[in-house]
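Below, each structure is written out as structure tokens.
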Structure 1
Amino acid sequence: MLLKLFENNIKFNARSVALVGIMAATLECGKLALSFLPNIEVVTLLCALYGYVFGIYGVIATVIFVCIEPLIYGIGSWILTYIIYWPLVALVFLLLRKKGVNSRILLTLTALGLTVLFGVLSSLIDTAFYLGINENYLPNFCLYYVRGLVFYLVQLATNGVVFPTLFLFLAKKLEQIKSTLRL
């Protein structure tokens, strides 16, 4: 259905396929490059940028990134979080662009809201997978969430600095690249 919504804007040719591959690769390489720093990540920024600038191609690249992850790290409960969350980030920023949103504050607040969602979503899924959905689900969820709070706060702080300082600048640079590709 999503592809149908954008089908007039999708051209699968050598340029677009190469672009999607490059975006997926930079997502993976960016994640690997910063993997030694707990929850300081560039994936949120890149998914948001790719969705914002390249539209559906950015969403497709994000889906490919998510498909690459279990090949490297194996499969765990986190993969369900990734399947839901990362394409959602690209899609939300695609929709913000379609609505003409270019306010640094609104884009940053959206990124921060999505970052909070990541913490909640991953705790919800981990609680369900490891402790089950039962009468203790809510207290168990709260414990899981509090356990990861330091990591979520670091991720929030990172995105709270990176988005207002870099997002629009990088979006402008990617727009220049996009214009040379004639997509």
Structure 2
Amino acid sequence: MMHLRFITSNKHKFEEARDILKRYGIRVERISIPVVEIQSNSIEEVAYNSLRYLVERRLVPSMSFLEDAGLFIKALKGFPGVYSAYVYRTIGCEGILKLMEGIEDRYAEFKSAIAFYDGKSIHVFTGVCRGCIGLEVKGSFGFGFDPIFIPEGFNKTYAELGNNVKNKISHRARALISMVKALRANIF
């Protein structure tokens, strides 16, 4: 069984990754250490540079990864994007819904970027889930903006769908699966 280390202080992200990777026979350990994030509009750059900082200081072993994710809303010019965690902590789902009042184009994307360190170099894997912002907070599963994001092809929010469905279609699942495919193909 392969063993990976996920650098995150977010227990919800860890639980999602653990459940997704378990399906592929991969065991995940959580490493909770402070991560320095650069200011960038690119989640790929944030993830890559955050992991590079840790690797250069020899704070993480090989076979470690971290993830950055964000909700990008078209009508708000990509906001909250890379600032999603901060925006969630400050205005939450209700604040986003307030910003979206009267806006018809509710298209949004959840994006995930995973930076993975194989012991020699850092590789980045991405995942996107397209959808829209709902009109109200719905559901009790998940975390963050899950209660207002409706993935394409569904009429329920991530928070209404529950982890079994979300962990098959989410942005994070797609990025993790890309990483698993690369590991299985032994491209490193």
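Comparing distance in nm of label points 7 Å out along Cα→Cβ at positions 40 and 64 across structures 1, 2, the highest figure is found for 1.
Calculated for structures 1, 2, relative contact order in percent (Cα under 8 Å, 6 or more apart) is largest in 1. One of 1, 2 was used to compute helix-only ellipticity at 222 nm (-39500 (n - 2.57) for each DSSP H run of 4 or more, over all residues; to 500), and the result was -27500. Which label is that? Answer for the origin of the read-out: 1.
Every number here is computed from the coordinates shown, using simple stated rules; none is lab data. The structure displayed is predicted, hence computed values, not measured ones. Cβ atoms are built from the backbone, for glycine too; each structure is taken alone.
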